[in-house]
Structure 1
Amino acid sequence: MSRSLDTLPPGDARGAPLRRIARGIRRAVNEVDFNRFRFWLQLFFFALLVYGGFLGLDLGHSLPTFSCVYNGEGRPGMCYLAPLQHQLAQPWPKLFGEAGITVLSGFLVFFLWFIALNKGWCGFVCPLGAIQDWLTALRKRSGFRFARYSQATFESLTWIKYVLLALMFLIPLGIGAGYVSHEMSAPYCMICPARMIVPLFAMDFKQLAVDFSSSPKLVLTTLGALTTGTFLIGSFVKKRFWCFFCPMSAFHYLLSKPALFRLVKDGSKCTRCGDCYSVCDLQIKEIADDVKSPQIMMDDCIVCLKCVAACPEEGALKACFAGMTVFESTEEGFIKRMEKGAKA
């Protein structure tokens, strides 16, 4: 069960300073303009992951987000999917021998990064996620209505990212076994929208091209151009469009059970008002309908915490870190955020 900082025994004098600090933190959280806070946090991480390399930062090669390898000197680290694909493409005798240690060590570093924020990497850190949110803001300013999926379409889309994740493993393994051409190396990176879009923010336009040097490269770079166009158009008309197809999101969810940062629901306090569902960019109905499961993070969830900020029921939704409540729904916070939203 989660616990708050201000739940120390009232008779414990030693806990009084902690309770005062906890109440102060809670008031600060209730006062916060959550959307603005999230915007500035996303902007900070975007600048870090796109330009941090120019400052000499080195975060390693196992980041659980799209710090794109094609961003050149600007990147301070590397999205884990790029080195993983190259490692899996080694000849099988080598891969299942001494090279396997490198694969496992890279995965361990990735997992240690991931375990802290869970899928909060998607909601707060990922550069492609931030770009999608900025396109949504542009759409709002332009006066265009955003699209919504039917539940049947939603359920069918959710499997696509797992198919892409499986292919991202199988194609490199096929290269290592000699069944697939080495020209297909790092297949997902070649079709990922980050390859063409992220370097543009560092004024690098080299990836805006189709490679005619071989048939596999022609196919992959053409698919990459189509994917990038689909990403830009789709993200303009649909909130977090690419997150439905992202294999990194699928990979995160498969590893999410032991993560420290979690989204928790107390169904006994839920009135099914639907406010959480109305603000959910991924249209996850279970966030509103499920009143039995305390662990309600679904595979499409990006842990953006919009649902927590929008919930008017005291303690119905919580964001917890290692069992400690760090952000929860409160009536006071809901009212203040609505007042700030009305003034904006």
Structure 2
Amino acid sequence: METGIPQVMGKEFAMRSLLRLLSCVFLILIVTTTAFAQQAEIAKFPSKPITFIIPFPPGGSSDLGCRLICREAEKYLGQPVIVLNKPGAGGAIGVAAVAASKPDGYTVGMCHGQALFILPFLENLPYNAVKDFRYLLQFVALSFGVVVKADSLFKSFAELIAYARANPKKVTYGTNSPNSISRIIVEQIAAKEKVELTHIPFKGSPEYQAALLGGHIMFTAGEFIYPTIEAGQARILLFLGEKGLPEFPQVPTLKDLGFDIPTPLFNNVAGPKGIPDEIARKLEDAFTKAMKEPAFIKGMKELHFSIFYRNSKEMTDYIMFNYEIFPKILKQMGLVK
């Protein structure tokens, strides 16, 4: 009887060992099969339409610019790029939707400066600009500007600043939200020039444009309506972005006037973190080639946009730079502790 116990135990041990071995083999087969399936999916990407999220309502200039590049990118992707507008919360709703999407390359979108560098430090948002996105490229530098009414007594930005210095808080200006990038830039200028301005936030550029033409504010900062400039109803004093526009060679940029102020005003293409490298490269390549298409170039000119290219690495580095510097700016302004 005693000799039978070790034999039984030996058989049980052998059976358990065999089961463990079979389990390991089964797991290896599952992992290998899954890996092959993933590689096959990556190799045939894209095999279905791609969704492009725009964090603004339809019809605005940024919306139209994104639609232009999406249309041209379809030629190189071989699949439709379906535009989906998700406006709200200063653009944070659409940007959050990009971050939360499945990292398979089938959902990308435009993630703009206010939603990346300002709003996350003022409220609790479900994304981090550095950790939750894969930036593919930048394709536009927005040429936002300081605009006055045509009959304004200010013929240059220097005259505006001189008047503001002599008349504290008398100069009123409008932007499209209480904490827009444009407002942050203007307040940085005011701090450097040691002047006090009065900011009046509006719900969007149409509202502040109407207020300017109606004589209710002295200047606007941000997107402007070109027909009003061309019709002689308004005048640009200064470009706030990284580049000016060739149509207005006489208008200086911040850099021209000696202001070293970050101006993250851009349109880009980004996706959620975790997109496989090969898929990310395909997307970046398609949208980069789209930038060179005559229809895209023509459309950008009609929108009065400056085509400005940053590749994936350059865009990522630019995001990290601004993400580090803007909390300091917001703290200096007293917007965050």
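Just so you know, all these numbers are worked out from the coordinates, no wet-lab data involved. Everything quoted here is computed from the prediction, not taken from an experiment. Cβ atoms are built from the backbone, for glycine too; each structure is taken alone.
Here are some notes:
- Which entry (1, 2) yields the derived value 20 for relative contact order in percent (Cα under 8 Å, 6 or more apart): 1
- Structures 1, 2, by FRET efficiency 1/(1 + (r/R0)^6) of positions 209 and 281 (r between Cβ atoms, R0 = 41 Å, to 0.05): label with the highest value: 1
- Ranking 1, 2 by distance in nm of label points 7 Å out along Cα→Cβ at positions 49 and 265, the structure that comes out highest: 2
- Label whose coordinates, when mean projected area of the Cα convex hull in nm² is calculated, return 20.5 (choices 1, 2): 1
- Entry that produces 0.95 once FRET efficiency 1/(1 + (r/R0)^6) of positions 233 and 257 (r between Cβ atoms, R0 = 41 Å, to 0.05) is calculated, selected from 1, 2: 2
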